[in-house]
Structure P
Amino acid sequence: MSSDEITGLPDRRAFRRLLAARLESQKWANPLAVILLDIDRFKKINDSLGHDFGDRVLIELSQRLGATLGGPSSGRLVGRYGGDEFAVMLGDLNRVGDVAQAARQILTALAEPLVVEQREIFITASVGAAVAPADGETAELLLRNAETAMYAAKKAGRDAFRFYTDPMSTSVVRKFDLENKLRRAIERDEFELLYQPIVHARRQTLAGFEALLRWHRDDEQECPPDDFVPVAEETGLIVEIGEWVLREACRQGHEWNRQAASPIRVTVNISHRQLRSRGFVSSVARILDDTGLDARLLELEITEGGVVRNERETLTALHQLKVQGIRLAVDDFGTGHSALSYLKKFPLNTLKIDQSFTRGITTDAGDAAIITATINMAHGLNMTVVAEGVELEEQLYFLSQNHCDEVQGFLFAHALDAAEATRRLQTHIWGPSPE
């Protein structure tokens, strides 16, 4: 039987094999259960104290789990399922309630601090359970359903336990499916950038384009960004995908600026996870160098919540980007819950007013007052103001009369593919769309 090098417990392969053998011999006089537990925020231990220290924590955890649950003679088997995950097989149960009792024992045992190298470590876990035969009669299905329940516990706020219930599988399996497809999307060339024109409000001439990511899945199913971007964020895939977006937008921006009579800005959305990833600032510099785009023609856009999250790290990264000559914008202004003081503290060039405010400026006095005040405040801070979601000429008139600098929205064009955007550049058509 193969065992884990660090803890000495059965490893993932051995645990699955033992579980499969037990299920094959099970006569179902009594239920059998699998518990999966994921140590909450274990990555922070590795990052702050080192992987060797993290390994010592795993050893201590495995010993505490063994002492809490008992050994194979008790019908219970503990294995290391991988990374910071452990698996428990509970056999010879008298009732399903015994599973919940075992899960509570685990959470209670973990509530006591671990002492590793004379340092106290506080651990919590997300715990999920699946019970055979109701939740599956094969090792593969039972483990998958236990994992589904574990993710439900994590979503509930961590340090929690959940039984598997059938409705869970729909959303969780869909998420796993999305994650797997996202991992292959770049190599299969399934991503495309569309470009939303940003237009000078008074002159109605082109100021630039905002790059918008679209995913053409190999199964031809529509998958809007609101569905796949959160999954990419959660799994960390957003860093790799974001680098592709930035490189492609900069390459296209350089091509346009070689042909254009006046400079064209390219705006790219970045996530707070990208901004905080190691080497992001240097990767932006490298992409600009590789593609030849002038740094002053690149604008990086982050949401209001992303600006204020992890303030110290964010502020450092933004200043490093600003030194390169890159413009910085805050998106969806007014939809977050942050203090206005960040507008003064962060080196921002552009403030983008969320379309939820633009929509009501001709019919709602409150929206009109908010936009007017926002424009005045931003100008007082030397910032350019862009209003999103402009769909009516009345909205454009109000914004231009109140000195909004730039606008974007369906009044001018829907998001264009690169070929159509290039054609529009050549014809200089940027007034309200006749569509």
Structure Q
Amino acid sequence: METNQPNPIQSQAAAAPRQTLAEWLAWLEQRNPNHIELGLDRVAALWQTLKQSHHWELPTIVTVAGTNGKGSSVALLEAILMAEGYRVGAYTSPHLERFNERIRIQRIDIEDELLVAAMVMLHGEPGAQHLTYFEWATVCALIVFARAKLDVWVLEVGLGGRLDAVNILDADLALITNIGLDHQALLGANRSAIAQEKAGILRKNQAAVYADPNPELVVEAIAHARHCPLWIRGKDFSLTRQSQDWCLNWASSQSCWPNPNLKGLMQIDNAAGVVALLQHPKNKCPVSRQAIEQGLQSAQIVGRYECFTHQSRLIILDVAHNQESVEALLENLHLNNELIGDSQRFAVFGALNDKPIGTMLSAACPAFNGWFLGYLPSERSATVASLLAHLPEHACLGLRHETKIVSAYNQALAYSKAGDQIVVFGSFFTVSAIRHHLKQVGAHLV
């Protein structure tokens, strides 16, 4: 339907530039931060104009796509490349507590002043008013990195791959991590369709690795059509786990490595993909064995099987928000934090309404002695009533619910006893809210 009403995005974009990061972020939030508009023409044209007008030379670009394991893989790449002496910028999403977390230089969150300067520059470009929230964030990250004159940019795809804003750059190295069922309304109904979107980051003669232990054939077909020398797990390389380390096997070679500093069994899978990519013969960023070992043992990431102690309870935070990541969380609980004596394990759960809530809860039910459900600080949050509908009381023990997710955590804390475990999961929003709360009440990171 046509309308004569003014475009609110254009009207807001025409306003005077903001002075502080808080003002800029408030403005971005008002521009419908949840709006998704797949396509590259708009953002690619704007970036090319910026790049040419400022005579920016691009360094080595590393792009990471997938459903699960992207953020951890970026952190591992970042740590290894820095250990080799490269100056590295990393772009990830979403953030947990501060927007600045999305853009890092040398593993340090970007300063407000540098981010504001990038936003002011972007605001002055024709066409910037049409960018979505994620496109705006992506171009700001590229501006910050270009001005810093770094050696390597490590970029995490936000959604899909083929039509994601990150894909306006031709990556020199590409990593596709595990693929699961997520964002199906936008990416496709099954793993094959989703994998096809992820494979959109592949390029001719590019070092590329597909690290999923259950690879989809369509990715190999796309790589072949594009003359991309893709290494595929299970075909071109394999992983062998041992008690204290793990080994990467390819052709007639084997290299063994220390377990990564990141907690959780899946982190070895992520490490294998990263090391395979860095040992790919087309890799344009050579790294030494010493740098790989140092990076594996120094990488850090928040919100992925992150453990705190609070009032003598073990609090485990995990951003698991789809079936595959929930199953990985449950496996980690079984292998790393078995219950002792009469101790119990309670779930604090909140999720967005477009996630496979029923599948996640069905898988997780048997692992917990009680559930505390809460509403998230997001327009997309599933209501407590909706969560209850997916999780009938007879299906899980000790079911309880609260209005807000922090209240749900506090109820779990009050109901539990010393020695019990409280596992917080379901969404980045869930972990963000509880992590912020834990820092305020003096909980200790394990």
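Coordinate-derived values only; no laboratory data. Keep in mind that this is a model prediction, so the values were computed, not measured. Cβ atoms are built from the backbone, for glycine too; each structure is taken alone.
Ranked by relative contact order in percent (Cα under 8 Å, 6 or more apart), structures P, Q are led by Q, which has the greatest value.
Can you say which of P, Q returns 3.2 when distance in nm of label points 7 Å out along Cα→Cβ at positions 48 and 344 is computed?
P
Which structure, out of P, Q, was helix-only ellipticity at 222 nm (-39500 (n - 2.57) for each DSSP H run of 4 or more, over all residues; to 500) derived from, given a value of -14500? Computing helix-only ellipticity at 222 nm (-39500 (n - 2.57) for each DSSP H run of 4 or more, over all residues; to 500) on every structure in P, Q gives -14500 only for P. In this comparison of P, Q, the computed figure 49 for percent of Cα pairs over 33 Å apart is attributed to P. Match the computed value 3.2 of distance in nm of label points 7 Å out along Cα→Cβ at positions 104 and 232 to one of the structures P, Q, and report its label. Working through the options, I get structure Q.
With distance in nm of label points 7 Å out along Cα→Cβ at positions 64 and 208 coming out at 5.0, pick the structure among P, Q it was computed from. The structure behind it is P.
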